Each structure stands twice: as C-alpha cells, then as structure tokens.
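These are the structures in question, set out in turn.
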Structure 1
Amino acid sequence: MKPDWYPAWRDEAIEQLNAKNDRLQKEFRLGSWSRYDYDVATRRLLFAKDGDVKVTAEVQIAGSTSAKSQSWLWAWANSNWPDNVMIDAKRVRSFGETNSIDELTQTYVTDVDDDLEVLGWELSAVAVRICDALGAYRSPSAEGDARYYIIKSISWAG
C-alpha cells in the first residue's frame, strides 16, 4: 500500500540523492578511499588511506541488504544495533506509518527486480530525503550483502 504521490516523490528522492552523492564524491572523494571503518560509539565512518584517516562522517544506519534473503532489512528492525544509530531509520518508519507506505513500515522489503544494490540505494534515497541528510554511503558489497548509511555531517580529518 502507498499513496498515489509516493512513486514520483520516491523518484525525486533518488535524483536528489544522486546529486548529493556526486557532490560528496567531488568534495570528499567518497567511494575512492582504500579503507573505511565504522565506529558505532561515535556513529562515525572513518575513511582512510595508508592508515591515516582523511575524512570523517557522522552517520545513521538506514538498513542493509542480504543476498541470502534477497531483501532489505530496515535498521529499526535489526536488534543488533543500538538505538542511537537508528534514530533516522525510526523517523522513516514513522513517516511510512503516517502516510501508509508499506515499504517504509515493513521489517523486510523484498527485492522484486532482482537487484539488491538498486533496492538499497532507492530506500536509502527515501531515508535521506525524509531526514534531510547530506547523502548516503554503501559499504563495499560482499555478494549482495551491504550496509547503507545516511550521512548527517562530513569533514576532512585533522
């Protein structure tokens, strides 16, 4: 179930995320660092080269994809995460409840198009739009398994 306006609104969210991520790639070279680490305690992604942290980003977890289940799992439904890393994911669920959008309120979203990466980016785009975030980041994928982060702030280290 979803309102009539949602498909177009979602498409706009995807376009907006593409523009935001292009800017993050240009300004911070996101996606090109040789290493990244996630610090759960500080809710930060640390991007490094040759052992030196170059860029830090404050993030929230949107969700993750699983090749085994061929689905997306919202962070708010994953009991492995502490509450403080899924505040924005809970906002997405609340938006879905308010507007009767099933894919935002169901624990799992099935990959009907057989492209988990596309599904992950699409749902992350919706989360970024709802939460007015700067962009999103996907952990390097391991055969369809990936984690998607909502970027709240970002800066050069040091």
Structure 2
Amino acid sequence: MVPRPSSRVVLIDHADRLLLFSSRDQRDGTLRWYTPGGGLQPGENHRAAALRELREETGLAEVMLGPEVWRGRPWTTERDGVTYEVRQRYYLARVPVSGIDTTRMEDFERASITGHRWWTAPELAETADLLRPAGLPHLLAALLADGPPHYPVLVDG
C-alpha cells in the first residue's frame, strides 16, 4: 500500500456557500461531491499543496489559507493497479467572490471532474448525492455557526 497524503480546501464564499466538485462513480453511476484539493507533491507540505491545488482547480491565487478544520480518517483507493492509503487534511479558506476558473486543471482532473457548484448548508442537507467528507451538511453548519474548531475534527472520507 502506498501512502497518499492529501490536502483539501473548505472554500466558502461571501454568501456562506461551499464550493464542491463532482465526479460520477463508474461502477454504479452515483454522483459524488467533494472539496477542491489533492495529493502532495514530493517535498511539499500540506498547506502548500492546498494552495497549489486551489490555484490549479479554481484559478484563485490570492487566497489566505486558514486553519486545518477537519482531518480525514485514512481510507484506501486503487488507481491503475496501485492501492493507496489516503490521509486528508482540510483547510478553511474564505473568498469574497464565487467565480472560479477551471482551465488550469490537470488532464486527469478534467477527465474525472464532471462539474462544480457552490452549495448552501440547507442545499447540502437536502441532496441525495454522495458528499465527502461524510456528514458534510452538519460539518459545514457547525463551521459556519461556531467558527473553526481549536483542533481538527476527525471525519470519514
């Protein structure tokens, strides 16, 4: 099993909406939504990876990255015959605008990402689509109501 440390960004706009990207599961056709982010490059730390991924996936370059708010329990995935153990850290960032530019995405991201959307907490609570991390509607509502936690909250996915 190959370790895959990853960073994700909980990107919230001026209207308290959360940016999520979508992908369709090839096995069962379900739609899943997740925050911007991805794996660390060699020599890169989690915060630098979060900012790089955000720049690549959204075009936003002048983002002030806040604290780590969630930490993912390890999970495994297989890609091209290799099994990875994914360990994710989620960082909070607020932006005054909701427009993004996805033209800097890497080819594999363009091939797998089917769309993006800004979600309100009530919209997340109502969707039947798969959300990552698990419990995202509650996690976002708590973050908006209480602000960042003192220590990262442990999450699934």
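Quick one: helix-only ellipticity at 222 nm (-39500 (n - 2.57) for each DSSP H run of 4 or more, over all residues; to 500) came out at -6500 when computed from one of 1, 2, so which one is it? Computing helix-only ellipticity at 222 nm (-39500 (n - 2.57) for each DSSP H run of 4 or more, over all residues; to 500) on every structure in 1, 2 gives -6500 only for 2.
When FRET efficiency 1/(1 + (r/R0)^6) of positions 25 and 65 (r between Cβ atoms, R0 = 30 Å, to 0.05) is calculated for each of the structures 1, 2, the largest result comes from 1.
On relative contact order in percent (Cα under 8 Å, 6 or more apart), which of the structures labelled 1, 2 is highest? Show your work: numbers first, answer last.
On the way: 1: 29; 2: 32.
Looking at the calculated values, the largest one is 2.
When Rg/Rh (Cα atoms, Kirkwood Rh) is calculated for each of structures 1, 2, structure 1 comes out greatest. Structures 1, 2 were shown, and mean count of other Cβ atoms within 10 Å over residues 49-56 at 21.5 was computed from 2. Taking 1.9 as the value of distance in nm of label points 7 Å out along Cα→Cβ at positions 9 and 129 derived from one of the structures shown (1, 2), identify that structure. Matching structure: 2.
Bear in mind these aren't lab numbers, they're just calculated from the coordinates by the rules spelled out. Quick caveat: nothing in here was measured; it's all calculated off a predicted structure. Cβ atoms are built from the backbone, for glycine too; each structure is taken alone.
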